[in-house]
Each structure stands twice: as C-alpha cells, then as structure tokens.
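J.: Read through the structures below before going on.
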Structure 1
Amino acid sequence: MKKSKLTKQFLEELQKVPIVQVACEKTGISRNSIYRWRKDDPPFAKAMDEAMALGVAFVNDMSESQLLTMIKEKNWSAISFWLRHRNDNYKNKLEITTAEDIQSLTPSQEKVVRQALKLASLTKSQSLKQVKKHV
C-alpha cells in the first residue's frame, strides 16, 4: 500500500483515538515508521499534531458528555468533580493569615520573596512592586 494512503488512514485513526500505539495497531504501521516519517516529513508531523489535537478534543467532548450524564443521574462524585474544577467557590484553597502587622519587608525578606517569585516564574519588575504594595 502506498505511504500516502497509509498516512491518511493513520491520521484518521489518530483523530478517533489520540494514542499513537492504537492508531498504529489499527493501520498496521509500526511506531518506528510513524516516528521516522514524523522526523523526515514536516508536513506529516504537522498533520499528525493536528490529528492528535482533534482526537484529544473529541475525547474531551465525549468525557464531558459522560460527566454531564452522571451529574444528571445525581452521581455525587461527578457533581463534586465538576464543581471543584469549574466553579471558583468550590476549588481547593489555601488561605494564610497572620496576626502580625508588618509594614515593610526587611532586605533579607525582600530577597527571599524575589527568589520565590523567580522560582515561580512570576518575576517581573511590576510583580515585586505589587508584592511590596500589599505587604
């Protein structure tokens, strides 16, 4: 069979189930061939990424549909899952309070905050200024 027909079949399977191994098994193509084609053929790599994205979107839609069915059936786990992931009022929160009234940071505290923000990939000159304003 020609490569173009095989790749078309593979991409169609990938859109149905976005798992490379499953698409390979359905089309009879080895994973090694797929990854070699992906490396050597940029248009195929792009088409594969698009097919994978469509497959993921399809599975997500199916999953949400099933979740909504379970919610309609009054399944508490499904209800709880939906609320925790879709409603800010039910998300897990961590609140830290202190009785101390700190007016400004010491130089060593400022250094620690700057390092923490940098590690959290939030460090921008404005971010640190905002932290200082709130403290």
Structure 2
Amino acid sequence: MADCPLCDVQGETVLWQDTFCRVILAGEMDYPGFLRVIVNAHIKEMSDLPFTDQEKLMRVVFAAEAALRKVMQPNKINLASLGNGVPHLHWHVIPRFEDDPHFPNPVWGVRLRNTPHATSPNLLERLTATLSQQLAHVPEKE
C-alpha cells in the first residue's frame, strides 16, 4: 500500500525475515531493544490471517520476546498489537527496565525519567544472532 509506513521497508534495521514477516529494530531512542514484528503483506487484523499464519506470527513474536529476555534480561517484556495509527498488522515487543524513561507506565504514557536504560554496544549483533537461533526451525509460510 503506497501510503503505509510498514509496507515501505526502506531504511529498516531488519534482524530476521522470511517471506511472511520480519523482525525489525524499531529505532526508538529511549528503548534500544524495542522490536517490531511486521507481517509483510498489508493485513489489518489477526483474524484476517488463516489460523496457520496466526500461529506462525505468534511463534515469531514469542521468539523475539525470548531473544530480548536472553540478551537484555529486562524486568518485563511488553507485547502490544495496536494498529490504531497504522492499520498494518504488527506487534511491538518492548523490553522494560525499572530505570527506563516511562517505567512503570506504558512506553506511550507519562515520562518519569529522561535517560534510556543503558545497553551494550553490540546489542544489535547479539539480538540478531539470538533471533536467528530462536527462529532457525520456524517453517516458511505454507
């Protein structure tokens, strides 16, 4: 779709992808490990997918969560699929820390601190490698 920012893949930092979906680094400066799992086709809702694709998408979301837990050891992971602003099916996978700018509020809520949680300089490489391990046996879309 021409005016959909999630259909336009230019400039994305892709950590993993296949023909069905991709996992990208969201580029949220306050949240260095903030990931998005995006269905490649312009689909609006989970219930628009066949059941097997729903399962596949959730396996990728859960693998993204597991990779963040392993690499970053957050206090909590937030999973969200809103789509109010961009009606293209995607999931936010957000590592949360007690010292992040909004904790315990939602990341879109009231800011309580001005600095992001500190992360290692090789975060991108570690997340990419861990995601690849987690998703090595996820079958391609049927």
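Each value in this text was obtained by applying a stated rule to the coordinates, not by laboratory testing. Owing to the predicted nature of the structure, the values given are computational and were not obtained by experimental measurement. Cβ atoms are built from the backbone, for glycine too; each structure is taken alone.
J.: If relative contact order in percent (Cα under 8 Å, 6 or more apart) comes out at 16 when worked out from the coordinates, which of 1, 2 was used?
T.: Details: 1: 16; 2: 26.
Checking each candidate, the match is 1.
J.: For helix-only ellipticity at 222 nm (-39500 (n - 2.57) for each DSSP H run of 4 or more, over all residues; to 500), the calculated result is -8000, so let me know which of 1, 2 that is.
T.: Working: 1: -23000; 2: -8000.
Traced to structure 2.
J.: Sticking with this structure for a sec: Using distance in nm of label points 7 Å out along Cα→Cβ at positions 4 and 20 for the comparison, can you identify which of 1, 2 gives the largest number?
T.: Values: 1: 2.5; 2: 1.7.
Largest value of distance in nm of label points 7 Å out along Cα→Cβ at positions 4 and 20: 1.
J.: Given 22.0 as the derived value for mean count of other Cβ atoms within 10 Å over residues 60-67, which of the supplied structures 1, 2 does it correspond to?
T.: Details: 1: 11.2; 2: 22.0.
Only structure 2 yields this read-out.
J.: One of 1, 2 was used to compute log10 I(q)/I(0) by the Debye sum over Cα atoms at q = 0.13, 0.16, 0.22 Å⁻¹, and the answer was -0.56, -0.85, -1.45. Which one was it? Let's see the in-between values first.
T.: Numbers: 1: -0.81, -0.86, -1.19; 2: -0.56, -0.85, -1.45.
This figure was derived from 2.
J.: In addition: For structures 1, 2, calculate distance in nm of label points 7 Å out along Cα→Cβ at positions 76 and 100 and state which one comes out highest. All intermediate terms of the calculation are to be shown ahead of the outcome.
T.: Numbers: 1: 4.1; 2: 1.0.
Answer by largest value of distance in nm of label points 7 Å out along Cα→Cβ at positions 76 and 100: 1.
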